[in-house]
Structure 1
Amino acid sequence: MTERQQKILSAIVEQYAEVASPVGSNLMAKVFNVSSATIRAEMAELERMGYITQPHTSAGRIPTDKGYRFYVNHLNEAAADNINETIGRGERALSVRVHQAGAPERTIRNAVDTLVELTHNLGLATISNQLYMSGLSNLFGQPEFIHPVQVQQVASLLDNLEPWLREAALNEPLSVYIGQENPIGRSAGCSLIISRFRSPFSDHSYIGTLGPTRQSYRQVMNLVARAGRELEEALYA
């Protein structure tokens, strides 16, 4: 993939997350200050490689799971190269809420509730042997989940999430499962972004969010990773 194609793919991912409608060549042409024909050619190549797709006969494109994966991997590489990343307003708010909670269970719940407010996804965390979830209305309020079949698939994923987390023993500090990568609910059209943290309940506790594949991965990944770090600091202060 060329550098320009990478930038176009990133722009499509971010624009689609914001507007929830396919991204057209005219908009991208304005963003990159090139002709629409040039953008269409680049989009056609990205589609041929499987990174974007055309959902219907309009000229707009949306990212595929493969496209999202490339984008997320690029974010991870950029984060590794930029250790001293600036802390945003949301991350500061998360830190304050976590450190003022008190009891461990309340601290974890505060972190989840804050993630819900900041990401507009469903938030979740393991507390002892239970899974605490908040923000179901956020999840099912997304335009992707207006069809009953899709809602049923998401509900099935949620039903099986707690036992999967108990068995998975995720080793990465931050794990991102996009669309069909999800070990459960492969057809639900969701992305699970989850961070491991140590707590008085378990060395393998988890906090994260579940939302549509169309979301702001940069923001959500930063917030979930921050939540894990802040919880460890607060719970073992």
Structure 2
Amino acid sequence: MKIGILQTGTTPEAMRAHFGEYGDLFVNLLADQGLTFQIWDVEHMDFPSGPHDADGWLITGSRHGSYEDHPFIPPLEELIRSIYAEGVPLVGICFGHQIIAQALGGKVEKFAGGWSVGPTDYDFSGEPIRLNAWHQDQVTVRPAEAEVCGRSEHCENAALVYGKRAYTVQAHPEHSRDFFVNLAESRGRGLVPDPLLEAALARKDLSLDNQKLAHRIAGFFREGVIA
């Protein structure tokens, strides 16, 4: 099964040689799931010709806000609606989670409660799952088709499922401990409030459930289920 990765952001330059680009993080996360991949750098206007260029689609995270004025956002929203209409399975992570909701009629805003960063505990329909978070924006209004399937104390709409058409998650299953620590130091200083960033770094060694999400994502691509 071929998964098209729509890359909407760029890894900080100081981290690129070691970790690769955002698309590479997902190739690594899903390496054992029997999938193949092609990456389109949509942030720099490299788009597929249509929704059937892949058997499933994944939209990455980004430092951009989905509500901001960037050239790639309107055509990405149009592509999302085409993928959704054609019933090709679609997964979104962080920015991907947000832009899918926005494209399908939801609303994304800077959350009044501020940032969520570092190892964070989520309730995925009764299953506790810990993932690294890195966001201030949130989906504040869900599209009509979306059902909540994951939440945290800080984020009510932390994971959404749209029938068998789309599955989206606010947190970052592709962020390892080392990636988070490097991101905190290279991009977090001066952006995330220092007390919050230091508290997140103090939790950096907590175990993560990234592979649980990898299994859920692969299951959704293959069968339209997230169990």
Using the calculated result 17.5 for mean count of other Cβ atoms within 10 Å over residues 13-20, pick out the matching structure from 1, 2.
1
When Kirkwood radius over Cα pairs in Å, for residues 109-172 alone is compared over structures 1, 2, which one is greatest?
1
Match the computed value 1, 7, 16, 21, 22, 18, 10, 4, 1, 0 of P(r) over Cα pairs in 5 Å bins from 0, in percent to one of the structures 1, 2, and report its label.
2
Given a value of 18, 11, 9 for semi-axes √(5λ) of the Cα gyration tensor in Å, for residues 29-68 alone, point me to the structure among 1, 2 it was derived from.
1
As an exercise: helix-only ellipticity at 222 nm (-39500 (n - 2.57) for each DSSP H run of 4 or more, over all residues; to 500), calculated from one structure in 1, 2, equals -17500. Which structure is it?
1
Ranking 1, 2 by mean count of other Cβ atoms within 10 Å over residues 5-12, the structure that comes out highest
2
Say we calculate distance in nm of label points 7 Å out along Cα→Cβ at positions 125 and 141 for every structure; which of 1, 2 gives the highest result?
2
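Taken together, the values in this text are just the output of simple stated rules run on the coordinates, not laboratory data. The shown structure was predicted, so the numbers you read here are calculated from the model rather than taken from an experiment. Cβ atoms are built from the backbone, for glycine too; each structure is taken alone.
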